[in-house]
Structure P
Amino acid sequence: MSPPTRTTEPADQVRVLALIDHFVQGGAETLLSRFAVAAPEAGIELSVACLEERDGNPAAAPLRDHGIELVNLDLVGRPDFRALRTVRAHIARVRPQLVHTHLGSSDLLGCVAARSLAIPAVSTIHTTLLGERRREWVSGCVVGRCADRVIAVSESARQEYLRHPGWGRNVVTIHNGIDVSAEPGSGARVREELGIAPDDLVVTMASALRPEKGHDIALEALRILRPSFPNLKLLILGQGALRDAIAGDAEDLGSSVVMVGFKPDVMPYLAAADICLQPSLREAFPTTLIEAMAARTPIVASAVGGIPEIITGPELGVLIPAPPSPSSVADAVGSLLEHPERRQALARAGHDAYQRRFTAAPWVHRTRALYDQILVGRRDAQTRDRRYPVQSLRARVQR
């Protein structure tokens, strides 16, 4: 299904409640914060709530910086009827025109609660890990029935969603966008702070420390590359369950691996890099690659999930055939390290593509168009119900 276009003149403002599980470091959490900041540009009056706080909700920093209130519903654990009542009460209190949910528990609770209040709901899926467990499959069935639309962040994720019978067909693809830039000189300052020499070669990974991100592959590729590039550094940003395991695996590499933890602003670290590396085993639509384009940092990434929808041709980056291996990563990275002119060409083309396709304005306006489409459809349906009550009742019974 194509992204929506407006079919009628919308209201000046649309009131939307965004509901998400939490704001730990992750793509969905970071993107929702950035969406909230950009939303007023499209006439979206957004309130934000999360089910619980985890690790201090670090990804909510942009909300705090822009004075956007975050309501914590303090619901810890698996969703249950108590949690549903709490979410329903919050929606009833806020009384938005539309509820937009993100991540598993919020999708389930938010869509069911919104439907019970006759408020339209939209769910965004941020992953390609769909229906792997029975609970996720059941949740997908419920959301498919209760949500007016499901947004996939990539066409790859949309096709994966459509493979599940019973999840509904009202799913559209809307690519994310962000407004970011690297301050001039910030990359050099990061190198100085981390003790990285100006002539060192730096490969940066910026992602949560999870198995599918391929940090083990990157470390093995570094071992392959070090004899040819003794001044090569691997800079790892992020936090997650694998932090200690990755640090242990990297002990033999010494100062060639620099782990800096979670950084709310990754742009200076990408600006400090000669290459941004994403050797993932699966991805929906990684924001890091858009940030790398904005930072004018050339990209090496595996051709999985939605990554080829970002790196649409060889002029924008180097795609590694899936699944990535240490040798294929080492070959791709080594080839770019040997050709600085190629890195410069990729950096220029990537930045141009970012400005054309991946800033926040197209993203929030496409999302606003979807909201308008849903709200207009609801109003039209209510008008038909009032005019033709018998026919409308028969149609609902048949459904």
Structure Q
Amino acid sequence: MLTGLLALESTNWSKLHHAYGRASDTPDHLRAFLQEDPELRRKAMQHLWSAIIHQGTSWTATGPVSLVVAGLLSDERIDRGESVRVPLISFLVSVAEAAEQAGTDYNELERLARFDIEPFLESEDDEALYEDEEAAEALYARSLLGCVQASPVLMQVMMDSLEHTNSLVRSHAAMGAAILVKTPCLRHYSRELEGRLVALAEFANNTDERSALVLALGDIGFTPTMFLVDSSPAVRMCAALAPRLADNDAAIDELINALERNAASIDGWFTEKPPQFVLRPRFAIVSHLVQHVTDFDRLVNAGLSLVETTEKTRVDHEWGPLLAAAFPDGNGLIENQSQRRFLSALVAKSELWDAKFGNSWKWFKKAGLPNDREECARRVGQ
């Protein structure tokens, strides 16, 4: 399979689509990565993230672009000036996510892709292409299949990048490899990948990198018990988030203690947060705990610590899910002291209450409570 400049020159970009139309403008952006002009590189990177993989959505140009990028990463010009290697690896990780998603219904995608869209491509009538249901479905299917077809090349890039001298490159590559190995055609990499990630994590001097590697191990189904006793609270937290440790009391206690004792500082544990954390690391802790701990008595002290440092705008990721967890029956009845304590803490923090801020309404509704500070204060006896 051709990669790099050979792939770029052999591809008919005028018949491929990105988020804003035909991909005829894409080759010039890709060539810009081999130049040192920072403005051209910035525009090229913007093109990748806005047009080629738009908000996580792949297009027919996405797979071919990933093959070009995969080849460009072996060109030393990538690292001249301000290196773009890490963001390019990150882009390939997003393509890997699309490939992993496609693997869940590969046969159906192949069936949809068989519809002949060539007449639409020849006519350059994109409006007609999108208006025809079968043609639009075929375009979507081809987009995902293009990512799947590129996935073996992407996997090799990730495996090679695990040996790179830059810890950020290794961290992103670990995440990408962990995603790709879930694709059916790449599952044979599982044992090799596990061994390499364990070895890298054990000997990593950088806490940020070790955390990312431990998260990657968790994502591939490894049970990272050994890292629950790591000297770094950040690494212990990442180990405790592993799916295989979801029912492990020691792992759950590690996450509860992290929130209870360090709610305000968790996000600062990382200089470069692991790429698996798209948002704040402590959001991941809250999500994990409310999903796997049904006894709110066990969570209440951690929840109270979090309320002290949370903000109105974090309702969807922090105090909203905890409020729903405190009232799992959704009836709004205060039946125990933990419910009373948590709701009282919310009432006491006036800045969380804003009738014009709509995001909080769904969480109060889910809990069966009124989104009204005075009424909630009455219910808790304040």
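Quick notes on this one:
- Highest-scoring entry among P, Q, by mean count of other Cβ atoms within 10 Å over residues 277-284, is P.
- For log10 I(q)/I(0) by the Debye sum over Cα atoms at q = 0.10 Å⁻¹ computed as -0.68, the structure of P, Q it came from: P
- With FRET efficiency 1/(1 + (r/R0)^6) of positions 21 and 261 (r between Cβ atoms, R0 = 41 Å, to 0.05) computed over the structures P, Q, the top value is the one for P, the highest of the group.
- With Rg and Dmax of the Cα atoms in Å, for residues 37-244 alone derived as 21.0, 64, matching label from P, Q: P
- Here FRET efficiency 1/(1 + (r/R0)^6) of positions 285 and 365 (r between Cβ atoms, R0 = 25 Å, to 0.05) is compared for structures P, Q. The highest value is that of P.
- For 16 (relative contact order in percent (Cα under 8 Å, 6 or more apart), calculated) the corresponding structure among P, Q: P
- Value -13500, calculated as helix-only ellipticity at 222 nm (-39500 (n - 2.57) for each DSSP H run of 4 or more, over all residues; to 500), assigned to which of P, Q: P
- Among P, Q, structure where percent of Cα pairs over 13 Å apart, for residues 157-220 alone as derived comes to 55: Q
- Here volume of the Cα convex hull per residue in Å³, for residues 117-348 alone is compared for structures P, Q. The highest value is that of Q.
- Of the structures P, Q, the one that 0.15 was derived from, the read-out being FRET efficiency 1/(1 + (r/R0)^6) of positions 93 and 189 (r between Cβ atoms, R0 = 35 Å, to 0.05): P
Here, each number is a calculation from the coordinates, and none is a lab measurement. Since the structure is predicted, the reported quantities are computational estimates derived from the model, not experimental observations. Cβ atoms are built from the backbone, for glycine too; each structure is taken alone.
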